[in-house]
Structure I
Amino acid sequence: MKYTLKRLLALFLCASILLPATGVFAQGVESPKNLALALTQSESGNYDAFTLSWINPDWVKKQLASGKTVAFEIDSSVNQNPWSSTKGQSFKGKLTAKDKDRAEVKLSGAQFSNLANPALESNLYSFRVRYIGAGESGYTNAVSVGYRPVFNNSSNWSVEELRDAGKNGLIPPSVKADMKKDITREEFTEVMVRLYEKVERVHLVAGKSPFKDTKNESVVIASRLGLVNGVGNGKFAPNAKITREDMATILARFIKSVGVKENATSGAPFGDHNKISPYARESVYTLRSMGLMDGYQDNAFRPKTHASREQAMVLAQRIYTTIAK
């Protein structure tokens, strides 16, 4: 038994010596330093390429000084989509002695298909770099250039219109952190006041709040404009989640307040028409006739269902686009 234990201990010690050496070399080497990104302008005057540069750590300098090469990989992402490496797409190259102190790589659509014809005014381009091969390192922090969305955690269907809403200044700080969350009455009111100010090209100032439970300036302004009402007993219920029928009611009031002509054609009633509160019915059908708000595939409107922040922002953006035409 003693002999067996000694042999097991000896094997364990050998494994302890051999395994960390391999692991440290493969994953523990220092990453590229001070990754920087610059735009490259072509002869036509367009910025159509990206130049990445970084400083090599000492271990890379020693490799290159000895005449060896060091391989690297550049990963890219557009508009916070998954990194290109997750799809097996990345740019790989090798550093030589001339790159010993500082590496510089120019990238264009020839290296990455998603970099072809870059639209910096509407897209965000991000890059990260690592060493690969025998001396594999972790990735650097990402560097980015272009339009940075002012929102997080959105669904794929809403990204394009949310991006437009961000450019138009319609997204308030209170909702941008998580677009999939249900929107509250106060948050939706902030969206509507921003929309009103953009459409009418005015800046409105709040007065004294008529409600006991909020002093939010947007709520005060929207109340003065006749866009929102309280819930009774001098309260607004700012943190309550807004329903689809209440959202429709506020949107219809907004459309009327800015002088947009409503379409009176309502079409067939929704399957759950009787569940829509009487005060909201006209507004619901007005928005449907304008193509701004519709029901579900089963022809139900679901008036008491809560709306998400991204749904509210997309509606606001669509109204803004409709009015701006």
Structure II
Amino acid sequence: MIVVPVQAAEPDFTTSSATFEPVPAISGSLVRYTVVVSNTGGDSSYTRITIALPPGYLIATSDDCAAATPSGGRLLWYEGRFAAGARQECRVTLLPRPDAAGTIATLATEIATPPSGYFRLEARPTLVAPPNPDTVYLGPLGITPAGVATLGLLTLAAVGAAALAMKTRPDRAGMRLSIGAWIAIVTSIGFLVYFASLARNDLRSHTEFQETSCVIVDSSIRAFKSSGKNSGSTYAPEFAVRYDARGVETYSVASPPATSVSVGWIGSSQQALERLAVGSTQPCWFDPNDVKIVLLDRGPGGAYFFALLPLLVLALGSWMLAGALRSRSSSRPGT
């Protein structure tokens, strides 16, 4: 009698699933992932399940992966025997960065059954920007206040350049000088308008923002790489926080005030992370018009020093334009 060994069925994880909510997922707001791993095949003597986290801040894990802790951007969720018919479920709550709109926040689950078994699940939400309450809509077209200001400056530059071209022709050298001076003036005005908006926001943070308490959930140091041949990086601390905003538990990312100056020395950011340690409770202030805007520190910062440059450009451009127009007037016959 010949006994034919029965081939054990291989584990089968193809019915597993990975989903996310809400749809669409919004940058700067919580995204909740649900991963369900089901074995509809044979027993697996050893299975290792890990999750690769997308960029952002891990807020919580629950269900079967509640005890998992992140290491190097990954979660080791399960390790050991995975029986036929077994099921494991993991929920991950993540806070994407507010500036991540347009990116895909992929949460990847990898199921390994050595020596050769491997299965991968992905939940791939494309992050969208939150609605801007200050957006002005012209039919289907929406434009922000910054867009309105930019459009106004471009219109001012174009109309002024055309008027100067008419006034200074046929003196080509004078035309180029006056138009160049006008463009410098409009550009400097644009930068000064920007600094004025920063000053308005700093003032509002002291007069209109509402104080509350923030729990530091997570933190990191953002690196901003500059362009150029000898480019380097500047650094700024960033904090994921939980706080009460008008009776609603809210999660958001707190950055330094917009007028603070990022520096090329990472030590100052490390000191900020030590001062505002994860798990600590700190005073903070949120914008009553948009409770997702929250500050752990309020301005003013050192960025106003750079407003001196557009002031100098404005003065120089005005002097050059006045000189060009005076020269044009004095060169006319009969003057």
Structure III
Amino acid sequence: MITQQSDILTITLNPALDLSTQMGQVRANEKLRCDTPAIDPGGGGINVARAIQRLGGYATAFVALAGLRGQQLSALLEQEGVPQLVLELPGETRISLAVTEQSAQTQYRFVMPGPEWTEEHVAKLCERLKGELREGTHVVLSGSQPPGLSPQFPSDFIKLAHAKGALVYLDTSGPAMMALQEVGSLAPDVLRLDSAESEALAGRALETIEDAVQFAQKLIESGKAHCVVLARGAEGSVLVTSDQALHAQTPPVPVQSKVGAGDSFMGGFILSCARGKSWEDALRSGVASASAAVMSPATELCRASDVARLLPEVSVTKL
């Protein structure tokens, strides 16, 4: 039985057609013959929507697609039963290639750039979003930004979404993430950063859980977010609001691929929030979903059966 949930809209402006394959050994200057690749629809928000569906929820994926690869990505989403809203762009949707080297059990990830955005594309996007956002919608802006899009866009998007009464979950990187430090940037309801992103934003290493909590508290005190979630890899994740700090972790799990762990976390976390669960329950669900994802091969996301098994094993500590 599915618990009643509020609407969830994920936004992916730089999606990718994900190809994953494996081979014995990677050698320079040789023709390398790989196994038959798996092909999946990819990109932060797309994967969040897919993870939510795997966990028994529902989310609509708003995606900017271009060319024949965009059509292929859309068809793959349709096959998975993920509802989608498409913003059409000129050019071609990008490709992301993950190659696992079997001999060393290492993975190489090659990510191409997406189509170049113009001011006209941004204006078209904002008009579409104004018509899709509703009061109480849980809206997720996740993944890298496409070429040409201003680093200030997340702040502009938050203003637009909040004007419609929507709740904003932000999971981005690069210049858009660094722009959060600028004066006048608007605060998302939830900001999630992985360990590398949080240290880049902090400008220093966050070696301990306590370091991460203190940094998250500074982000909240300076008005950069209302709730901050910092991923800590095998150490789980911390969640900090103005009045509480939590740390959640699963027991060690066998790692096959770390691809999709962050998106799976967001899927489990946001689905719990949309169902009216507490911050503690949402963090527990997110951490279980992330651990389940690393147990899956290549670009696969979390599996509902693994999440259900891990959930009772998640330890949550109030800090």
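Just so it is clear, none of the values below were taken in a lab; they were calculated from the coordinates. Since the structure is predicted, the reported quantities are computational estimates derived from the model, not experimental observations. Cβ atoms are built from the backbone, for glycine too; each structure is taken alone.
Key figures for this structure:
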quantity	calculated
Structures I, II, III, by distance in nm of label points 7 Å out along Cα→Cβ at positions 95 and 175: label with the highest value	II
Computed 3.0 for distance in nm of label points 7 Å out along Cα→Cβ at positions 71 and 159 - originating structure among I, II, III	I
